[in-house]
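Take a look at the structures listed below.
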Structure P
Amino acid sequence: MAIQNTTITTGAAASVYTSSGSSAITAIYLCNIDSSVATFDIYAVPNTAATFANSRIYSGVQVQTGDTYVIDTEKLILANGDSIKANASASNSFAVTVSYIGI
């Protein structure tokens, strides 16, 4: 198993993980590191998507300061080039950790 860390910001959703082969996302942790309540959106984007507006899997999830939202009950299987993207209501408000395993 491996992990990848990043922070997310406002505006266009940024990639928090891109598969470089077949992989399974085992968990996503979103920790609110901002000084106020913030929200996030997450997208599961296939490598063939021209746009990812219809790829949203979590929308407007509110997290209190210092709390962590854990997504670990759903497992996502990604093909080469598929990605997980995210954005937030405030710049650099979430530290994101993605746990994955190659399959």
Structure Q
Amino acid sequence: MLKSHYSPSVKVRFGDIVEMLDAVEDKESTGVISFLKRYPQIPESNQQALAPDGNMLTAAQNLFSALRNMDRPSIKLLLVEEVPDYGLGKAINDRLRRASVD
């Protein structure tokens, strides 16, 4: 296995978005990839929910396009959260962890 996979050029942090948001000062240039939740502190255009329908297959299908969509000059930091860690979720979390490796 490779240590990393596709990684956006923007800095990626993987973890609990609520906790990470508390430490972020510049929310206007922060992006969020979540499983299904939206965060009012972050501009709507800087957010993408992998599975607004709560379906893990939808999340898997949207994963790489979400990473690419959030990899843009206006976003300086990308926060990604762990999806439910079972079935396809294990693979999704693995890819998100790899994207966040510095």
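Read-outs: derived from the displayed coordinates by stated rules, not from any lab. Keep in mind it's a predicted model, so treat the numbers as computed, not measured. Cβ atoms are built from the backbone, for glycine too; each structure is taken alone.
Match the computed value 1.6 of distance in nm of label points 7 Å out along Cα→Cβ at positions 41 and 57 to one of the structures P, Q, and report its label. Kindly include the intermediate steps, with their values, before the conclusion.
Working: P: 1.6; Q: 3.5.
Only one of P, Q returns 1.6 for distance in nm of label points 7 Å out along Cα→Cβ at positions 41 and 57, namely P.
When distance in nm of label points 7 Å out along Cα→Cβ at positions 9 and 73 is computed for each of P, Q, the one that comes out at 3.4 is P.
Quick check on the output: 1.7 is distance in nm of label points 7 Å out along Cα→Cβ at positions 33 and 49, derived from one of P, Q. Which one produced it?
Values: P: 2.5; Q: 1.7.
Attributed to the structure labelled Q.
Suppose relative contact order in percent (Cα under 8 Å, 6 or more apart) works out to 42; of P, Q, which structure was it derived from? Label of the source structure: Q.
If distance in nm of label points 7 Å out along Cα→Cβ at positions 17 and 65 is calculated from each of P, Q, which structure is the one that comes out at 3.0?
Numbers: P: 3.0; Q: 1.8.
Considering all the candidates, the number was obtained from P.
Source structure of the calculated read-out (helix-only ellipticity at 222 nm (-39500 (n - 2.57) for each DSSP H run of 4 or more, over all residues; to 500), 0) within P, Q: P.
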